[in-house]
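Following are the structures in question.
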Structure I
Amino acid sequence: MNCRILLLTAGMFVIGTEAFMIAGLLPALARDLEVSVSAAGQLVTVFSLAYAFGSPILATLTGKAERRKLLSGAMLLFAAGNALCGLANVYWLVFLGRVITAAGAGLFAPPAAAAASALSDPDHRGRSLSLVLGGATVALILGVPAGTWLTYMMDWRLPFRVVAGLSAAAAAGIRLFFPKVEPPESVSMRERLSQLKRPLILSALAASLTWGTDVFLVYTYIADIFGQFGAAGRTVSFVLLLTGLASFAGVQFGGYAVDRYGSHNIIVLTLFLLMLAVIGLSLLHEIPGYTGPLLLGGASMALWGFSGYAFNPAQQHRLIGISGTASGIVLSLHNSAIYFGTALGAMVGGLVLDIGGASDLGCCSAGAFVLALIAHGASRRLAVRAGGASGPS
């Protein structure tokens, strides 16, 4: 395996770690900065909004930049944002740091995948892309639980400092060992947004957005959900590790099952399984004691991770099938839709916490999954009516 591909994988690993670890450290951060947990949850919202808006804009502005300089610069920007979070003693500095990290992540992730393809032989491109994109999945297994454990053992700032150091090391490695990679043909913002005029694509992207909303409505506040029965620290870290392992299995299953059963069937199946998972989380406060809620919560989060991450390969497969030659543009819009959904999920979850409590998060998420099913069903009907783009759509 080309060692330069591993540098890109490392970059995606630290980005995935930083993006997801915030869920495990929200209670500690909120206590230290003297803000509510729902206010701390808006750090997820601002990151996701900055990524969703910034990624396509920055991709357009830097379309002609040489890839080695762009990738190393993006990692340095990401490191700077994490360093600011790791040194902050007031909420607004962490808020600003999250905006900066989102800009760095948005600048890094899309060209990293393209560079991996450009640096690989045709026979190994799929493997290289899987390795690079898999860095974010490995972050769920290793990085996120480690970040949560460091928070409860020492301080919530330490994980940000560790990520900043790893990001700076990745930036240096890319700058020193990467060859020059010329940029691909750039796509204008008008070309990107023109796909939103197609009802078939718009309804499919609505399913991506509502999926992102639903899953992160609960994940953002997972520490509070498990805190209902006294779980914290090591227990939450273990649950996040279990979730990460299930997520990795879900990605593998989703890719295999789509080829065998078609994207439509897998999308519907995973959305129903996700509904069962969040309903399980909504019942934790009804069970007395500690062991019972922990077992149900752990099983629910394992199902959440498996079905949630099996959805994405199926949805991407379907988008490629219905978008034709515009698949690259539509997949970038899919990523933006997910980040918009993540921001909305964190925002709605914060409101639910303020108005009700952690026990209400699962019920709200389950209800919202109905919207994802409706959006997917609408897109499916449009595809059939259009004479079927689709095979698996």
Structure II
Amino acid sequence: MLQPKDTINAYFSSSQNQPQSLTEIDHIVFGIGSSLNSWPARRDYVKLWWDTQRMRGCVFVDSPLSSLDNNTDSHLLPPICVSEDTSRFRYTWAGGDRNAIRIARCVLETVRMFNASADEVRWYVFGDDDTIFIPENLARTLSKYDHRSWYYIGATSEIYHQNWLFGDDMAFGGGGVALSSSLANVLAKNFDSCIERYPHLYGGDARIHACVLELGVGLSHEPGFHQFDLNGNALGILTSHSTRPLVSLHQMSHLDPLFPNSTTFSTVQHLFSAVELDPLRILQLSVCYDRRYSWTISVSWGYTVQIESRHMFVRDVLRTQQTFRPWQNFGGLASVYTFNTREFNPDPCKRPVTFFMEYVSSDPGDGTIKSVYKQAYENCTYDPISSPRKIEEIRVFSTRLDPDIRQVSKLT
């Protein structure tokens, strides 16, 4: 689809070379897709990361909420917006949910609401009501890009089949989709006429993707966004996280609790106790070695410390332990991941010894952050001299991560 000459000139304007300040949370507007049925069960996840003092946006539902659902803790949550009627649009994916049209139009409705705002809008970010954003890391990630140019940012699925089926260069909506304001404003002008051409697509994210492609914009992939098309134990994928900041989590209710002996929601709350003290460091992996015992020690900050009773190359440590199952377990491409994996031994006594974060605290004097990790005990026999199972607790000391300074954590 050819674009008007003045639009193309605006995109490549020399003004793009002007320096800009870092993007802050205040510069971002959020559009969250929800529904009357799902919001009551998922609102607490949004409450974890939403800051009413600094954030702007809306939760889009299909019908008005009851006064009870809309008043309870509403001051801690985004405003509720009832989506516009979408009955005029066709939806032809067999067995799909036409709600996808409504979710896609969150883009149009959000831009209409905020593009005339007196406060600067640099980015529009969209997600589901069970998308958990790390706002500081989102802002830091978006700061790499010039919002005055056209950018479409996010990540694909972890499963090859999902990408093949829905879009292999598409930002999956559950992980979050970020649009620069300059792109979003142009996209919104003809969004309805665009999605009318795509009744055969499954999801709202596929419709956004199709309309962005018509403007000649491809995906800027950021691995900190996570769709999490997985089931079971997420330990493997979280302990091999990219060195890029963690931006989002999704579908946590389909995964085992992140920490032992607790509920899914309370374990996400627990993880956020570390996020609040040092968001940029969360899940950042450090690998070190103990020469005396030939141990390999890997620290996924704020989550786990794992000790292997052998020396491992860093590249092998970084391969994801396959602790989880694919979203759909019918074999073939549905069981092929988009990253390298390594075996997770079925015998717990032959696995790395894992220590889970117990608590994180900060020294008000010098700012040192102490994170304490306790062993998750297994009923295993072991050598009391050389086995890491003899260790009960590991303490990690660090300072708040400054992305402009190289830092190394200290273990005791």
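Bear in mind that the values in this text are calculations on the coordinates, not laboratory data. Given the structure is predicted, the values throughout are model-derived calculations rather than measurements. Cβ atoms are built from the backbone, for glycine too; each structure is taken alone.
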Legend entry - At a computed 21.0 (Kirkwood radius over Cα pairs in Å), which of I, II: I
Inset, instruction - Using the calculated result 34 for percent of Cα pairs over 24 Å apart, for residues 203-354 alone, pick out the matching structure from I, II. - result: I
Inset, instruction - Figure out for me which of the structures I, II the number 14.3, 45 belongs to, where Rg and Dmax of the Cα atoms in Å, for residues 99-234 alone was derived from the coordinates. - result: II
Legend entry - If distance in nm of label points 7 Å out along Cα→Cβ at positions 27 and 107 is computed and equals 2.2, the structure in I, II: II
Legend entry - Winner on relative contact order in percent (Cα under 8 Å, 6 or more apart) once structures I, II are ranked, highest first: I
Legend entry - Entry that produces -6500 once helix-only ellipticity at 222 nm (-39500 (n - 2.57) for each DSSP H run of 4 or more, over all residues; to 500) is calculated, selected from I, II: II
Inset, instruction - For FRET efficiency 1/(1 + (r/R0)^6) of positions 51 and 283 (r between Cβ atoms, R0 = 30 Å, to 0.05), the calculated result is 0.35, so let me know which of I, II that is. - result: I
